[in-house]
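What follows is a group of structures, each given as structure tokens.
Just so you know, all these numbers are worked out from the coordinates, no wet-lab data involved. Quick caveat: nothing in here was measured; it's all calculated off a predicted structure. Cβ atoms are built from the backbone, for glycine too; each structure is taken alone.
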Structure I
Amino acid sequence: METSTEGNTDGNCPNTEDDQHLFVCPTSFRRHPKYCNIFYQCTEDDETHEIKIATFNCPNNTIYDESQTKCVEQDKTNIECDGEISSRRRLKHLSLNYKDPIIVTRDNQSCSSEGHMPFEKNSECSPAFLKCEKSKNGRLRGIVHQCPQNYVYWSISRRCERVERVRDCKRTTNNWNGRWEIPIDRHNVAW
């Protein structure tokens, strides 16, 4: 896996075999190097420097367009798909702890400003949210984070709230349990 900083365009990537892929790390959302309907985020733990790649799957018949930061129909993309469309059965399971990619909606996964934003636009409460911040080169980027266990991100307060405090809010249908590849944010929490 190639690690670099955003904006590094020197083109010195190593040669790869047919079954190998290069990923840009750390980064916000990027289209998978082989499958156009899958995108990923790559994060690096500040303390351990462990690299984690989380994958997300666009809904049926759409591909990920980095320039629009969302899943779109192939004829509406600004960046053509020169790869393949994956079926769920074809993805390689990298370990025993492998989790299928999170299926997203066609909604935009971009940030409108710095701060915390809902990641799943169709639910009021979700264990996950977008943490939006400026990169070193000044671009606004979003990284999906999780709330601590027994907390959910509430789109009203824009914080992680105790589950029992927001019992009646509309919940997500995605299973976020055991998603070790999504960083846990312990700062944006209503204790």
Structure II
Amino acid sequence: MTLEIKNILLVCEIIAAVAGLIYYRKTPIKLFSWFLVAVAIIELTGLYMRLKEWYGPLLKFYTLIAIPLQMIMLHGVFIIYFRFTKKKTVPWICLGVYLLSFVTEMLFLTGTKNVYLSASYSTGNICLLVLIMLYFQHIMKTPEIFYLRSGMMFYICTGLLLFYLGSFPFFALFNYLVENYSAFQKKYYWAMMTLSCLMYLTFTAGFIWSKQK
């Protein structure tokens, strides 16, 4: 059953990546299209590793490569969006905070069995939520508020808010849940995967419905 939901998510991710390439020219922040392509490649690689039963390397792949890459690219999306505003330094600060937490936790956990970097992921999650709230605050003060349906950034932030807010406890407490509440962790996993599917479907809808500025 776990593999089935992963496959559904993979389909949603590939659809979003294809939509990102099809509508590449009309996307104001083209980095986001490449982000979706990177996610699809990461998940296809993860599927291959699961089929080969390389579970140890799989966790390290997601922890040390996949998640940091996605975090950096998502922060890059906000850096591009805010680059001509008074808040242009905030995404850079958030990215710096995340990278510092990632490097610190990676060095601190070297040689331990606990290879999932929950603290740095939580830091990155909080930073993204701050940037999402900053976006919504920003559009409330600009004419962009009247054209939400045609703005790709609105769909990006809505999708990210759905997933990162809902999945925050899952990843923040991942190590603790696995060790102490494995049954609850498995049920929460399904909810988290559902939110992830909704996020990528929101991105796909954004590519289709948004208009080029």
Structure III
Amino acid sequence: MDTASQPIRRRSQEERRTTTQTALLEATVRCLGRLGFAGTSISSVIKEARVSRGALLHHYPAKNELIAHAIHHFYCQRLDRFKAKLLGANTDQLSLEDRLRVLKDDFATWYDTAREIEVAMRTNQEIASLQEQLSAQQHEQMSCEYEQLLPEFAVLENPRDMIGIACYLMRGLASDRDQGNVARRFDACVAMIQGYLDRAH
């Protein structure tokens, strides 16, 4: 059959809406990383996303709302990256060190963006409040997924606390630009966490 004669499927309104929203959120994340929170404006996001001002304001009427949703999108995308690397094929043989290294490397790759996100939430109470509301809707699901990513912590009475501590440690390593220091401190963090888990058995 001649494919040229087949009708072209038009995207639904919902698909177009989702595509535009995703473009706006990812453009905002990129602007935060490149321009910083102070330098991220409606104009810079419009230019980055290549959409009209009207399209942006239709989905996110206020800048703080846009940034709060972008921050939530950033955290969801980070979890998706972790799941792809830690829950895919042949990942059952990964050691605790392997799993923590995935977290450390991702935190390092996105360090500048994450730092500006922290600035936004620390200096703008409205953004922090909006982002907290968005996260609350998926908190339990995301917490369960992090437990699946780090099954070694299941031996603990409250694994989520230790998972949070491990993430804070890996994120802290991302701030050190001296790779020699990072490697040495990473080994020390792994040994400390492994020792704690061993004592919990």
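Results, tabulated for the structure shown:
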quantity	calculated
Structure with the greatest value (metric distance in nm of label points 7 Å out along Cα→Cβ at positions 27 and 171, set I, II, III)	I
Of the structures I, II, III, the one that 22 was derived from, the read-out being relative contact order in percent (Cα under 8 Å, 6 or more apart)	III
Read-out FRET efficiency 1/(1 + (r/R0)^6) of positions 35 and 147 (r between Cβ atoms, R0 = 25 Å, to 0.05), computed value 0.60, structure in I, II, III	II
